[in-house]
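What follows is a set of structures to go through.
Readers should treat all values here as calculations from the given coordinates under stated rules, not as data from a laboratory. All of these numbers come straight from a predicted model, not from anything done at the bench. Cβ atoms are built from the backbone, for glycine too; each structure is taken alone.
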Structure 1
Amino acid sequence: MNRHIRNLVAGVVTGGTILGTAFASSMLRPIADPNTPDRASGNTLPILEQVETGDALTPLEAGEAYVGAAKISLEPRPQDYPGAIWETDPAKCTQQAAVQNEDQRAHIADWRTPWIENTNCIYMGGYGLGPSNPIVTWDQQYGLWVRSTVITDAQGDSLVLTLLDAEGYFGDYNRLCGPLEPRCGAFKIAEDLGAELGISPNGFIIASTHSHTALDLIGGWGAVPSWYMDQVSQSIKDSIRQAFADRAPARIEGGESLARGFNGERRATYHSAQDPTVNWLRAIGRDNATIATVATYATHPVNYDEGLGRGHADWPVSAAYQAESNQDGGVASFFQAGLGNMTGGGSWEPKGKNIANVIPAPGGGTEVGNPDVRVAREFWNQPVTNGPLGALGGGGFFDKPFAGSADGNPAVINVGKSSAKPCRSASPLAARVNVVAAKIGPIVITSAPGEIFANYSNTIEERSSLTALAIGQANDALGYMPQSFETDHAARQGLGFAGAGFFEYEDAYSIDACFGDMALETTLRLLGTLG
């Protein structure tokens, strides 16, 4: 979310709440609680084979892992889908046009969304609420991409790191999946590709850049055309398949680089922690060519002009291209870290380049002597205590399934650093979420299902002697995740829309005061099981 959300008027919130409550009462359905925590360290593959060729992988030498990387463009291809239309006339993508233009009336009744819109349009995410900023042209120089890196150790344990140029991507979906890819969402993609490739679904992290002039894939700014959801799902899978097929022996190095001046804390009523570092790892092949660079940095990508109507990935794409240029090839991915309370001004292009340039040249990091891959994952039902967001989610204005627990009782969490002062929360409305914790030798990599704050990422970064990549907006996109000590309870019940100076607007998009605590404490516990 970003500063433009402050323009959301109280009447819209109230109206959405009333309408959402009406929907929620009829749409709640149970979701199964996980029977046991899913914490396997990844399966062991006795024989490692290429997916496409069937050729056995080159044997590893000491200190190596298999690494592959790939990227696929997300430029809309309606010509590949019979009957598909990408509407690029902005005048036909307004809500007013959907009501007044007879040609668009069929879209009002689209069962996938309660928004009044032209569902041939593709929208940006993060500006206000509802379909208001259509993508009508494409940036041909930088584009929007899905980028994947697959790392497999000598024992066959794998970690999959995928990054979408999008505002967000849900773990599971209610109605937006397309007809060709009905099992879309990070959870089902991990299950399906894990089975297809013979790797554990525990090690999949599918995240978004949260660039606000990129794609809305969660429905908060209009329903995504069904054919385009199919294209996105297929692109995610194909990028992972290609990265898996292209794995080759590589050395892995990592480091942490200071990048002050490109972000800053932005909480309105108190000072909060900052996260000023780029945390990164790089895979270098036997020919000394870079295969992949994976990095995290914390700052909202809101520097590109949304008024242009051009699909654009903001500073993360500039950083990726600069890193690829600096290392003369490879695929670079810049994930978000503790961006929830971090933002920064300036032009997107030099900002991205400057962030990338703090990473040293290939060979300038600390090499990982034993790049063994260990992964763990855990699901839980997170209570949703934010009334307006719960109503909007239950009403289908965000396409994440919000439901109750399987036994009909409220979802309950009781979490904290110690039992002396826990954070307790309960609600009949819940969202099924997960976190992933992984290690590659001493490198720590974690996922969180929303916009974590800098204190969260700083805490994760303390857990590694080399570098830690605390990835937010991963395997879900459930709003802001402040910890309980920095939450604003009044703002979370809608008053955050009133603006800065009185209430913290980020909390208006925080589903629960204990969400950040639960994710962090679960992640730290899982890291402890990995050794």
Structure 2
Amino acid sequence: MKEGYKHLSGVSEATLQSIEAVKALSQILRTSLGPNGMNKMVINHLEKLFVTNDAATIIKELDIIHPAAKIAVLASEMQEQEIGDGTNFTIVFCGEVLQNAETLIRKGLHPSEIITGYTKAAEKSLQILEELAVAKVEDVTNVEQVTKFLRTAVSSKQYGYEDLLAPLIAKACIQILPKNPKAFNVDNVRVAKILGGGVLETRVMKGQVVTRDTEGTIKHVTNAKIAVFSGGIDVPKTETKDTVVLQSAEDLLNYAKSEEKKIEEVIRKISETGAKVVVAGASIGEMALHFLERYKLMVLKVPSKFELRRICKAVGATPLVKLGPPTPEELGRADIVTVEEIGSTRVTIFRQESDESGISTIVVRASTSNLADDIERAIDDGVNVFKGLIKDPRFVPGGGATEIELAKRLQAFGDSTPGLAQYAIKKFGEAFEVVPRTLAENAGLKAIDVLSSLYAAHSKDQISDGLDIEEGEVRNMVDAGVLDLLTTKHWAIKLATDAALTILRVDQIIMAKRAGGPKPPAQGARDEE
């Protein structure tokens, strides 16, 4: 091998080191699990500050280098893409499974025997999970029913605000539910964050809300046709450099008039297509604004190309590159385009009164941008759970009830399995205890007492009994309304196990020398001040 390669091999150097890295990552995220999860303050490489308990955000902002930890991160990213919730559980469970594998390795079991046992245990746990479904959504268009099932996902991110946010998310999702519910698009529920006021002032609006005021004096248009331009609206300038020779004052006046004529001609033609609203992606010239006002056109400037794309989607318009009259097919439509004031911020709302599968926006009010971002993440989780329940409406009991039942049944399955695989199966089952244990620790309760109470309840076949963190005691989770989406658990177990097995199969780590680049300048001695 070339000079500079690093080569780690064997169980002690490669396998145990990889397990250690994933364990360290899972320890970071464990304290953020559940409604009482603590926040992390992450300052990323650009010195941007994040205060959040959302695992997906923490992972994204942490710059993880160790290859084994990266595998666990990839599993959680897949969970985020597939389901949009349960990222924390994926990493915490993966870390616990590997920690239990380390115990077995130290006792003398070979990784391949552990892999065999873990594979059997994962298959069995997914079978058991199917039997634990205790509730399902009968009608996805019923706001009250959907709200009940979204509360748990929201409370794990924003404990205390779930009764406010869950009905809003349910209403926003149901408003835009297409005729075929399976075609529901998560991106159609938008979030507009407006600082000031309190979280209790958060509300849902039908249509797209843009947190900008219009440029002219026209603030309200009904039954509007909308022309969208990705560039600015101004006097057209030539691509090449040019020189104009003016002989007299009259020439100068005529030159200015010809420019005016040109821009007026373009705006007149846009007005003749029936357009009442013009959206521009760049600056709007003074002369252009004058003629837009004259032809009674409402004009909005949106410098963000992503926001521009969303407006096009909301109104069904095609963004035009060249300034000119759009064809009828390229024009968008909105029932009402109006400017409203929320707090001290003026917003432009594109409302669709009739269109059932348009866009709905949740206007989030908060005192700080950090809180607004965190509420946005909670909304994102809720919307993803709604998308998940459309595909599979079954729910399992939350509060650690499902995990304890899986642990209990896998221990029994391990006892009935011959050979060395039984030790791995039992340890896999034991790994599920991490959820109720962590929930108890984060709520300031004694984990050992909680686990023994849960096992006692489940030995009497009370499969819905989990930990009520408010009362600090074991109770029926279905009655308490604490329910987790079955698909979320299914994918989390599957992805966490796959990541753990991949790491256990590694017996050598070979690292190439880092590519040489310019060396950073040497740091000189700094003054005391």
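Structural remarks
- Structures 1, 2 were compared on Cα Rg over 2.2 N^0.38 Å, and the highest value belongs to 2.
- Parent structure of the calculated result 13.1, given that mean count of other Cβ atoms within 10 Å over residues 57-64 is the read-out and 1, 2 the choices: 1
- Test item: helix-only ellipticity at 222 nm (-39500 (n - 2.57) for each DSSP H run of 4 or more, over all residues; to 500) calculated as -15000, pick one of 1, 2: 2
- FRET efficiency 1/(1 + (r/R0)^6) of positions 265 and 417 (r between Cβ atoms, R0 = 41 Å, to 0.05) from the coordinates reads 0.00; which among 1, 2: 2
- Value 9, 32, 30, 18, 8, 3, 1, calculated as P(r) over Cα pairs in 10 Å bins from 0, in percent, for residues 169-344 alone, assigned to which of 1, 2: 2
- With distance in nm of label points 7 Å out along Cα→Cβ at positions 217 and 281 derived as 3.1, matching label from 1, 2: 2
- Which of 1, 2 yields 19.7, 58 [Rg and Dmax of the Cα atoms in Å, for residues 201-464 alone, calculated]: 1
- Structures 1, 2, by relative contact order in percent (Cα under 8 Å, 6 or more apart): label with the highest value: 2
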